[in-house]
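Quick heads-up: structures coming right below.
Derivation of every value follows stated rules applied to the coordinates shown; laboratory data play no part. Please read all numbers here as calculations on a predicted model, not as lab measurements. Cβ atoms are built from the backbone, for glycine too; each structure is taken alone.
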Structure P
Amino acid sequence: MKKFPLFSVLFLATGLVASAATVGEPAPEFTLTDSHGQEHSLSDFEGQFVILEWINHECPFVVKFYSVGKMQELQETYTDQGVVWLKINSSAPGKQGHMTPEQANEINEEKGVNATATLLDHDGEVGRLYGARVTPHMYIINPEGVLIYNGAIDSIRSTNSDDIEQAENYVVSAMTAAMAGEEIENPVTQAYGCTVKY
C-alpha cells in the first residue's frame, strides 16, 4: 500500500461520524443545482437506486479512479441499468476542488464522465447533512429511499490505480446484492481519501 508523506494534505477518515444519514433509515432529502443549472431533489428519483459520489478532481484518491476510466466505467454500467448516479462537489469557493458550473462541465467532458448529474454544494450543507468526510465518499439509496450503503469506494486505501483491480469494490458488491434482493455484507465501511474542503 502506498505510504503518504507528512507534508501531504491527504487524510484518511478516522471513522464515520454521526449524521442524519444512517444506513437502514430514510436518506435525508436534499435539493441541489447541477452544473447545467437544473435543480435535482432526491425525491425526484423515488423508485430508483441512487448512488452519491462526493468528488474533488484535484484529490489523488479521486484521480486514482478517473485517470484510468474506472469511475466512468462504473457510472456507465449502473446508469445503463436505470440507476441514478449523482456526483456531489462540496468544496467551498476558494478551496481545493471547488468548481464553477463551467469548470464542472469542462472536467466532465474532458474525463468522459457518465454520471447522471454533477451537483454543486458550495455551502457544504448537503455534505454535512450526509456526513461526507472525504473524496471519494460513496452512498447508495434504494428505490424505497432508504440509505443502504455508506463508506469507501473499495478496500485498498491507496492512490495507486494499479490497486483497483486487486481491491473489493464495495459499491459494486453492495449494488450486486441489493439489485438481487439480497443482504449487503458490508453496508458501512470506513471511507478514505482527501478531506472534503468545506
Structure Q
Amino acid sequence: MPFENITKIIGQFVEVKEEDYEFYVKMLSVVHLKKNECWEPIGTIGKNMGFVNKGILRQYYTKDGEDFTEMFFSENEFFGNFISYLKNKPTELIIQALEPCEIVMITFDNLQKLYAHIPAAERFGRLIAEQKLIEMHDKTSAFLMQSPEERYAKLLESKPDIVQRVKQYYIAQYLGIRPESLSRIRKRAMK
C-alpha cells in the first residue's frame, strides 16, 4: 500500500483519527520518477511536496555549469521546494531522482486545505518544518565549524545508506570538497 509509510511517520508525530485519515488520503497521489528525472522543472514555482516511499533524490543548484549538491532525500523523508512556494518565485534548485523513485505527493494548495480541515495536520506540518530548519542549520554550521573529515563522519552516522547508493562525486559536492579529497578521507576512515 503506497500510503503505509507516510501514515506511520505521521503517526509518530500526531494522532490521526480515522475520519481524518480518509480525508487526507484523498489529497495524496503516487508519482513515479525514473532515474535522472526531475521533480519540478527549474524556473517554475514549487507546487508539490513529496514523501519518498522508495528511491533517492538529490537536491542541487547549478552555477556556471557546475553543480552544488545541497541535500539528499531517501526513504521516509519529506521534500519539496518550500521556499519557491512560500515566496511565489521560480525555483533555482533542482530535485533529481538518482534511482527510480516512488513518491507520495500532495500539492501545497491541498496541504493548506489539509491544515485548515485537520488541526493535527497543521501541528505535524510545523514539526516537520522545524525538523527541516534544524537540518539546514546543522548543515550550514558544519561547513563553518567542522573539517571535511568530520562532515563525512556525520554523513556516515546520519545517512549511511547515502554513501552506499550515491555516486562519490555527488557526495564530494555535498561535503564541499573535490572527489580526490573524498577518496583520501574514505581511505583514512577505513583504517
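Given a computed value of 32 for relative contact order in percent (Cα under 8 Å, 6 or more apart), which structure among P, Q does it belong to? Matching structure: P. Out of P, Q, which one gives -16000 for helix-only ellipticity at 222 nm (-39500 (n - 2.57) for each DSSP H run of 4 or more, over all residues; to 500) as computed from the coordinates? Label of the originating structure: Q. Here P(r) over Cα pairs in 10 Å bins from 0, in percent, for residues 129-176 alone was derived from just one of the structures P, Q, and that gives 25, 49, 23, 3; the source is P. Here distance in nm of label points 7 Å out along Cα→Cβ at positions 113 and 137 was derived from just one of the structures P, Q, and that gives 3.4; the source is Q.
Computing Kirkwood radius over Cα pairs in Å across structures P, Q gives 17.8 for structure Q.
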